[in-house]
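K.L.:
Input: structures, listed below.
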Structure P
């Protein structure tokens, strides 16, 4: 071995040798694929035009767009912790994927002279941005204007992809799914709290997605102990305006049982936005349902049946009567009938009861996409106030106020959501190329987290993949090469 270390020999087969060599090897070849998707969407350039960068240009080593790109690619590839940035600094695929430099410049390393003290801001960086640099990026992004831009970038990314795949046209209708998510934390992060429903210490963000496309559209971090519908009105109404401007012509809303409150429903009715929601059972609704919970006379059919009953209901806190549909279900093996209620402002002529139930049941697809954000990307919201007691081994000459950790955690969640939308765009293009559906985790395993070797020859960097990975990439690449999101 060139570095003087001994080869490792497995006990089960003495003919195997394990060596480490100074070659440009990577386990994240898909970082190049993620960068290509980002550039086709044009979203980093869009962010660069809108985000505020307060840094002194004379002291900048890593451009702002490069830092944002580093975070999105890192999270899409599955490296959730900021400490992973230091581990990836010399990865050749990452260096090529996130750098603004062309050619083989991203692979160049500044010559080091023995005994020379490294400058704080070298003109040629020695690798990717370090963990402290990315932490400072999060602090910059945590300002109110920059967080607002990050939130807008989710819808912008989705709209660009959808229009590009529909010849530049917006679809006529889109259903917006709104829900809350538990993001478990480990520690005492500001705003996190124990939530008895989830039996964990969590943040409780509200999130919206496009049902027909699977893209995340907006997200807002909330404290861990807030009610499901907390802040829903201020979240949903502005989003509807932006969605009908950028993504579709007419939007409807689908919400779960925690959201139907009079203020929100009245606002949706006022702007003539159709909605459907489940209503939690209560004593009044149980009494209304009781006459319809008797099994029909005669022998049960082989297939479980569904019965619908159109009624009108007004809760004490509501300003008016509203259409509700009682759904009564037979379940195989159950002696008694099961039932639940749906509420909507669609008329029975516009949306018959069976169609309304089918529309509501499609929430399962949206919940699957929300689940992928939590399970596959697994956002690490770990920022908490930690004033420095030492700086380079000495007492700090000057102490700066701690950053708002709650806002920084919202930035981290928004970056995860943006990484989800980019990875989802790759997934959709791959499904179009192969004609087969797949999960986000499968896309990461088969396309993104794959091994490769970077060779440099005659000013060209060549990424060498295994044959199986190369065949999958080729299928996607043909579709990706014809994908152009353009600009708004």
Structure Q
């Protein structure tokens, strides 16, 4: 078969048709359900819908179920309230892994089910909470769909909806029409959208584009990790201080590192200022001076990548700054599909510990408080509790805005002093190994990927990183030192508790 959808692919109208929709909050699953019910009723069919809500966003999608049938002899049919494995004709998944979960639940069967799914990813909590790469493999879903479904129509319907300024429900509805799985004309689908009365034009544009794409059938290619592309080094940044940074990258570093260094400079400048970015380039330059083209500048590239991460750490100032930026509010409005006549209120969950608050104080004062356990515990009782700040209100927004504007204060804080001391120790350990074991030095730099995030997440990562770094003295001088360093990093990323890391460290202790 050539994959083209034909009118003969429509499901039979002589029996009840079951349609299961799996969607997450904000994806318009309820709207899509209402559209399909209205479509069936417009065509003279009897239809009913039910829904079972998920636990929360990205810990469980909502399942909507529609059953419809054309009345016979003027009698309305009795329809089922819930889908049964093996009895679902169409499964519509608003995200690729949700399509996979539908197959695991038995909703997709090769003799009956048309699977319509968006190939984009919205990462689940279980994927994001793992220290390492917890992202599910989309190719597994692709392979399963080729076996489990009677026919599959899958492409990135989220991007298509965003291009037309609407939500994915319009794209899914269009894909349903283009699949020809229902015995209804496209004009009936459009009439249902028009009857909605709100956001009609963007929805119609997304619907038509999705219907056209779905008519060709097949599954669009998917990849586990989206391709990353660093911006090329520009001729000018439009500001003298920034232009000096660009000139330094161009003149002092090998060309293969330019794009990565430019990305690092942007990150560090956004975190603090151009002077901080100049310090970043100075530290990377120390490694570039000892690097070798024969090793493809691996030392310089690792230093460029992980120094930028280390020098742009997440503190209270950074978190508050990011949460009050206009670009963030624009992104949220775009993601939830807020209309021009609608007001968006954002509630921020804030849970700083005493360590974060005290770390924002001047170095001397912060250390003075930490040296007094009773006082520190009192501060912790005052701040270590979850708070919800509605940044749509003036008071909450101004609080975060003022904190976010304290970046000029950051260099004098206790947190910055500690981050700098820790960074210098890490770089010193890496530098000490370059002459004797270049590859080990590179892996020591790469180990910095263990440190990320904010609050408890940062503390756990930092603890693992320190334990990994402490193992360097035992590994140094071994021919397989770099390999064992990679094993240590992988072990640290394997689980949140550090069980695998503990086992690897015990093995190394026997050397």
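Only the coordinates and a few stated rules stand behind these numbers; no lab work does. Just so it is clear, the model here is predicted, and its values are computed rather than measured. Cβ atoms are built from the backbone, for glycine too; each structure is taken alone.
K.L.:
One of P, Q was used to compute Rg and Dmax of the Cα atoms in Å, for residues 105-240 alone, and the result was 18.6, 67. Which label is that? Present the calculation step by step, with values, prior to reporting the outcome.
P.N.:
On the way: P: 21.0, 66; Q: 18.6, 67.
Label of the source structure: Q.
K.L.:
Let me ask something else about it. Given that Cα extents along the principal axes in Å, for residues 249-464 alone, derived from a single structure, equals 57, 51, 28, which label among P, Q identifies that structure?
P.N.:
Clearly, the read-out refers to Q.
K.L.:
Ranked on distance in nm of label points 7 Å out along Cα→Cβ at positions 217 and 385, which label among P, Q comes first with the largest value?
P.N.:
Working: P: 3.7; Q: 6.2.
Comparing P, Q by distance in nm of label points 7 Å out along Cα→Cβ at positions 217 and 385, the maximum is at Q.
K.L.:
Tell me which structure, out of P, Q, gives 5.0 once distance in nm of label points 7 Å out along Cα→Cβ at positions 73 and 209 is calculated.
P.N.:
Working: P: 2.6; Q: 5.0.
Traced to structure Q.
K.L.:
Between structures P, Q, where is distance in nm of label points 7 Å out along Cα→Cβ at positions 33 and 449 highest?
P.N.:
Q
K.L.:
A value of 11 was derived for relative contact order in percent (Cα under 8 Å, 6 or more apart); which structure in P, Q was it taken from?
P.N.:
That value comes from structure Q.
K.L.:
Of the structures labelled P, Q, one was used to calculate Rg and Dmax of the Cα atoms in Å, for residues 233-368 alone, giving 16.5, 54. Name it.
P.N.:
P
K.L.:
Out of P, Q, which structure matches -16000 when helix-only ellipticity at 222 nm (-39500 (n - 2.57) for each DSSP H run of 4 or more, over all residues; to 500) is calculated?
P.N.:
Traced to structure Q.
K.L.:
Using percent of Cα pairs over 41 Å apart for the comparison, can you identify which of P, Q gives the largest number? Present the calculation step by step, with values, prior to reporting the outcome.
P.N.:
Values: P: 31; Q: 38.
With respect to percent of Cα pairs over 41 Å apart, the highest-scoring structure among P, Q is Q.
K.L.:
Suppose you compute distance in nm of label points 7 Å out along Cα→Cβ at positions 353 and 425 for every structure in P, Q: which one lands on 1.7?
P.N.:
Q
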